[in-house]
Structure I
Amino acid sequence: MVKRPRENRLRALDGLRLIAALMVAAYHYGGRGGEVTGAWGTSARSLFPSLHSWFAYGCLGVQVFFVISGFVICMSGWGRPLRSFFASRASRLLPSYWAAVLIVTAVFALPAVAYKTASPSDVLVNLTMMQQPLGADRVLGVCWTLWAEVRFYALFALCVVMPGANRQRVIMFCAGWTLAAALAQASQEPFLMLVLMPDYAPFFIGGIGLYLIHRDRHDAYAWGIVIVSWLIGQHYAVSELWHAPNPEFFSYRTSYGIILVVTFGFVAVGAIALGWLNWANWRWLTVAGALTYPFYLVHEHLGWVVIKALHQTLGIPANVTAPLTILSMLALAWLLNRCVEDRLTPRLRTLLSKPR
C-alpha cells in the first residue's frame, strides 16, 4: 500500500514562499546596482551601508523557490492525469502573469514614469511566456525564473505525469536528470543545456526528493537524492555568485554565505517535509502563500517606480521607503489575488480540464 502525504495543506510552506520572495525583493531594492541606483538616485550601498552586503544574498531566494517548486510539483502531479496537471499549472501561473505584464507595460509608458518599455510586438510575445527563447525583450525582470519553471514542468509532465507517477518512476527521473544534467554541463551542448538546466536542476530535483521523504521519511533513496542535489546545487550557486573581493563590484558574497543560504532552503523544506513545522498552522500563512506569486511578479519593476516617487520626489528616508515599497507591492498583490486570480483561475482551470 502506498503511503499518502501526512498533510493536505502545509501552511509552513506558504510562509517559506513569502520569505523567499522577500529575500528576492531585498536583493532587488538594496543588494545590487544598475536600475536600483536609478530608482534611489544614488547607490544602495550608501543608503544601506550595513545591510546591502546582506541584501546581496537575497538573489538566492530563487534557488529556495526552485526547491519548493520541486516539492510542490511532485505533490500536485502525483496521481493526476496529464490534462489535469496542465490545467492546474496553467491556471495557477497565467492570470496574474498576464495582469502583471499589462500593468507594468502601462505604468512604464506613463509620462511621469518614462521607463524604457518593450515594443508592442514584444509585449504581446511576453503574454506567451516564450519571450526568452524567442529573443523578445522582457517586460518582467523576474520572468526568466518562470521560463525555468516551465521547462521543469514539461520534463516532469513527460517523464512522470504522462506515464503515471509512482515512487520508482520518480526516483529514476531524479537520477536520470541528475546524470543527464551533469553530461550536458560537461558537453556544453547548447540544446542540452537549455533543456536540462544543469545549474537549476539540483534544486528542483532536491525538492522532489524532499517530497518523497514527506511521503515516507525512511526512504533511503529519497535521502540520497536530497543530499546529492544539495552537494551539486551549492557548487552551481557558488560558481555563479562568488567572485574574489574587488572594490569595482557592487557587493561581495562569501562562498560560505552562499552555501549557508542554499543549505537554509534545503533544511527549511526538509523540516516541513518531516512535519517538524506542522505547529505553524496559522491561517494567515495561507494568505501569505496566495500573495507570494503576484508579489514576486510585480515587486521589481513597479517597486522601482514607488521607490523613486517616495525617496526622490517626496524625500522619504530610505529606511522608511523600503518597507513602504514592500507593503505597497503586497497590497497590489492582494488586489491581483482577489480581482484576478480568484476570478480567472477557477474558470481557466475548468476550461482547460474539460474533455474534448
Structure II
Amino acid sequence: MSEPMRVGLVGYGAAGRKIHARLLREAHQKVTVVVSRSPERSAAARADWPGVAVVPTLAALLDRAPELDVVVIASPTAEHADQAQAVLDAGLPVVVDKPLATTSDAARRLARAAERSGGRLTVFQNRRWDPEQLTLRAVIDSGELGTVHRFERRWERWRPEPQQRWKENDLLGGGLLLDLGAHLVDSAVHLFGPVTSVYAELRAITTPTEDDVFLALTHQHAGGAPGVISHLQASGLAGAPGPRTRVLGDRGAFLVTSFEGEATPFAALDEQRPGRGHGPETEGWLVRGDELVAVPRAPGGHRDFYRAVVHWLEDGAPPPVDPWDAVRTAAVLDAARVSAREGRVVPIGAATTA
C-alpha cells in the first residue's frame, strides 16, 4: 500500500475542517500544511493533525511545494479561481471546492490552464457520491422508471434568521445559486446530459445574496425522445420543504422524501422505509400511484471522491470530476442570472472545450 498523500489544505473553516479534512482522514490521507489566519482554526488544525504546519497565506504554502502531493482549496468561492491558478503555476495538482469559479469565463480559463499543465485539476462535486444520487443512477440504469421525462430536486431549509457568513453576504461569491445551485445543476447534468436552455427565478429576500432559487433546465434530447426537464430549487425560507428528489418516468417514479436530517413534513413517510436501524439499508422509494417499494441503497459515499483522487494522481486514472464539467455547470449558472434578470428562457449553445 502506498504512503498517504501529503495534502495542503487552504482554509480550515466549515468546508475545510468539517468536510475535506474529515473525508481525507476517512480515505487515509494526511493533511500536512494548512492555510489559516484564524487563531481558533489554526489551533483546531494542530489538534486534528499533529505535526501539521499552519501558514498564513497560500504563497507560504506554495513555498513548501516540494513537501506536498496535492493542494485542496476550501476557501470562499470568490478566491477559488486565483488560488487554483497559483497552485497550477507552482506545478502542483489541485482539488477545488465547488464552484470552480464565479463565472464560466473564469472556469474555462482554469480548465485550459490545467490542460496546458498536464491535467492537474479536479473539482469537489462530492454530491455525485450522495447515496440518493448513486441509488438514482442505479434505478435509472435498471430501466424500472422507463423513459425519464422530469427530474426534480430540492435543497430547501427553514432558516428565517439567516446566518451571518460570507455565503449569505458576499455579493461576488455568495448566494444559493453558486453554493447549492452548483450541486443541483451538476447532479442534473451528470444524470441527464447537456442543458440546452435555462429559465430561472432568483430572489434575495432576507440576505444580500440569493436565498431563494428556482431553475428549469431543458436537457438535450437523445435517441429521438424529448429531453428531460429538470426543476431545481434551493431556499432558506421553505417552511414546508418539498420532497428532496422526485424523478418521473413512463414506467414509474423515484422519490426521496428527506435529506441529511433536514426538517420536512414528509418525515412520517420516510420513517416507514425499511433499513432505518435494522435490515439492509434502503434509499428512497419506487412509486407507481399508491404502490410504494423501498429501493436498496447503492454502495458508495463521499469518501470515494478522495479515493478517486489517489487513483488519479498515483495511477493516471481520469480525474474524479472533469474540470470541463464545472465549466458547463458555470455556463448554466451564468445563463440563470441572465434569465432571472430579463425574465426569459436563455438558450445555451453546445458546450465547448476549446
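Taken together, the values in this text are just the output of simple stated rules run on the coordinates, not laboratory data. Because the structure is predicted, anything quoted here is derived from the model rather than measured. Cβ atoms are built from the backbone, for glycine too; each structure is taken alone.
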Original post:
Where does the value 4.9 come from, among I, II, when distance in nm of label points 7 Å out along Cα→Cβ at positions 117 and 293 is the thing being computed?
Top reply: II
**OP:** Supply the structure label, taken from I, II, corresponding to distance in nm of label points 7 Å out along Cα→Cβ at positions 29 and 261 with the calculated value 2.5.
**Re:** II
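If mean count of other Cβ atoms within 10 Å over residues 21-28 computes to 23.6, which of I, II did it come from?
Only one of I, II returns 23.6 for mean count of other Cβ atoms within 10 Å over residues 21-28, namely I.
-22000 is what came out when helix-only ellipticity at 222 nm (-39500 (n - 2.57) for each DSSP H run of 4 or more, over all residues; to 500) was calculated for one structure; which of I, II is it?
It must be structure I, since only it matches.
Upon calculation of P(r) over Cα pairs in 5 Å bins from 0, in percent, for residues 205-300 alone from the atomic coordinates, which of the structures I, II produces 3, 10, 16, 20, 17, 16, 10, 7, 2, 0? Kindly include the intermediate steps, with their values, before the conclusion.
Working: I: 2, 12, 15, 15, 17, 17, 12, 6, 3, 1; II: 3, 10, 16, 20, 17, 16, 10, 7, 2, 0.
This value belongs to structure II.
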Original post:
Of the structures labelled I, II, which one yields 1.08 when Rg/Rh (Cα atoms, Kirkwood Rh), for residues 85-196 alone is computed from its coordinates?
Top reply: I
Subject >> Label whose coordinates, when mean count of other Cβ atoms within 10 Å over residues 37-44 is calculated, return 14.0 (choices I, II) >> reply: II
Subject >> Top of I, II by relative contact order in percent (Cα under 8 Å, 6 or more apart), largest first >> reply: I
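Taking FRET efficiency 1/(1 + (r/R0)^6) of positions 13 and 253 (r between Cβ atoms, R0 = 41 Å, to 0.05) from the coordinates of each of I, II, which one would give 0.60?
Answer by label: II.
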Subject >> Among I, II, structure where distance in nm of label points 7 Å out along Cα→Cβ at positions 69 and 213 as derived comes to 3.3 >> reply: II
